[in-house]
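Structures incoming, each one as structure tokens.
Laboratory data are not the source of any read-out in this text; all were calculated from the coordinates shown. The structure displayed is predicted, hence computed values, not measured ones. Cβ atoms are built from the backbone, for glycine too; each structure is taken alone.
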Structure P
Amino acid sequence: MTTDTSPRLNPPTESVQPPKPVIQRGDRIFSGAATAAGVLILVVLAGVAAFLVIQAAPALVAPAETIPGGNGLVAYIGPLIFGTLLAAIIALIVATPLAVSVALFITHYAPRRFAQTLGYLIDLLAAVPSIVFGLWGVAVLAPASVGPTTWLQENLGFIPLFAGPVSTTGATMLVAGLVLAVMILPIITAVSREVFLQTPTLHEEAALALGATRWEMIRMAVLPFGRSGIISGAMLGLGRALGETMAVAIVLSVSGGITVNLISSGNPPTIAANIALEFPESTGIEVNTLIASGLVLFLITLAVNSLARFIINRRREFSGAN
């Protein structure tokens, strides 16, 4: 009797397909709600744009002499655009370095308890109504700025920004920009702080292990990782500054002309403040003109957000993990 010792082939087995994931009812509800919310935002945005275009159309085709000022729509909106951008840029230049410095101090220098308290106080600034900032600006900051602006005019008057004459009330574009800087400070600080906290710990420890000081570690590891977050926070703050109304309307002394002089009593108005001040007494084509300026502000804000998204996408290749 012989024994068959030849290897036997295993019988073919059927491939086992992984079970299909079961979509729960809650998942379907959440997915539908999220999709509906996204579509609703687009519908509302399109509705706002359509309203602005329709209401601004009469001013776009109206004769120049019927536009307030009698010089046409471009001459009317031009100083408003200039004043809006000037005030927002001043706020951004002042607030961004300060906000990034505060965020770095909270995340990498301050003791934990003090950092938590300071972070809470910074966030609390975002809850203060804009009219309170305006009252603080006109009652406290504006009178206090007369002395420093006088010094600027006497020592740096050769620079067009400080040519003077100095406003005796302090209601200047410089003060309006500083008030806006305080208003957007918590937004930029909060975004920058959260981004800095997400810096990979291994990157920070590696820099310190190689002999870097704390500032060198921040410069080589933290700031490159958080660059896109800083840009995002700055753009959010810029959007807030562009659309601010009451604080600027209370602080700024308006003359209607285009000037880069930041310390005189003659200042270009901003779009939002001009709409708030002029709309209650406007009728007919005046209302259409104000809405046309609102359309311009809408487009400026859209352009700023698009530029921010473009910059962030350009820097997305650095993830902090590569």
Structure Q
Amino acid sequence: MNENKKIVITRNAMLTEEVLNALRALARVIVLPDDSEKTLLSELKDTNTIIIGPRPYITRELIEAANSLRHVARVGVGLDNIDILAATNQDVFVTNTPGVTSDSVAEFTVTLLLSLAKNIPRCDRSVKDNHWDERDDLLLDHIELKGKTHGIVGMGSIGKEVAARCKAFGMNIIYYKRTRDLEFEKAAKVAYVPFETLLKKSDSISLHLPLSEETLNLIDTPEFLLMKKTTLLVNQSRGKVLNETALVQTLKQGLIGGYATDVYEKEPPTPDSELLGFKNVITTPHIAGSTRESRTRSAEIILEDVSLVLRGETPINLAKAF
């Protein structure tokens, strides 16, 4: 171990013990007791690498306070909790683990979609709470996916895996992204449509795109009004890609069929959040990409990039800001 090198790891990075031991062979490793910015700030002295999960936010102040910092490694894909411009200005590498969660998130997306279509959470509670009489109401909202049209917003690696799984259910796939993927359209037999057309024609929609100035509140009141009253919407993007205040009003007015999400404007959502009170809303704790298998793949990528930076080399998985 090189005592002159220091790695700080936030708790929610969730690295395997095997990888932690490998990192300890490279440098002095500090695993933080929590994911707060305050705790991280207290350990920045002489830190060369910070390994984080979805929290905390790596601000300009944190980056500038860490005089020895060379590398911020994000376990996962999302970069919305890192000030990449500040890191670049300080010659700090930012890496992530692209591609490792595509299957995990795609499976979770389809799980949420099926749960909405089949009312799985409500069915489960009706039996466990001895409310068998709710069965008749549940039957009214029990639908098939076969023959329905699923719209994918953001046809990256995750969107493509979702398309494959939805096609296996006999669904028709349409998609929208900034740049068309003609090769994928032909190979997968999916159709590109303008954004507004997707909102109007889809029986179900899933969101798979990064948070940026361009995508902030991409789904707002005007977009909800274009959707069918039966549309099932799944958010696997970021909470702020969708305006939750507008969503709540949409649900109150019965303008869409249901909503399922793994992400929120504020995480965790407050206990009194109106979003949590709807029967046709399914919520999960930002867990879609974090399978045992994907965490193992992420950890291996992190270890490789950290090793390179500590040796004074350039990491492989340099993150790209959107």
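Miscellaneous remarks
- When mean count of other Cβ atoms within 10 Å over residues 61-68 is calculated for each of structures P, Q, structure Q comes out greatest.
- For mean count of other Cβ atoms within 10 Å over residues 69-76 computed as 23.5, the structure of P, Q it came from: Q
- Which of P, Q leads on relative contact order in percent (Cα under 8 Å, 6 or more apart), largest value: P
- Source structure (of P, Q) for P(r) over Cα pairs in 10 Å bins from 0, in percent, computed value 5, 19, 23, 22, 14, 7, 3, 2, 2, 1, 1, 0, 0: P
- Label whose coordinates, when helix-only ellipticity at 222 nm (-39500 (n - 2.57) for each DSSP H run of 4 or more, over all residues; to 500) is calculated, return -22000 (choices P, Q): P
- Read-out FRET efficiency 1/(1 + (r/R0)^6) of positions 149 and 221 (r between Cβ atoms, R0 = 30 Å, to 0.05), computed value 0.85, structure in P, Q: Q
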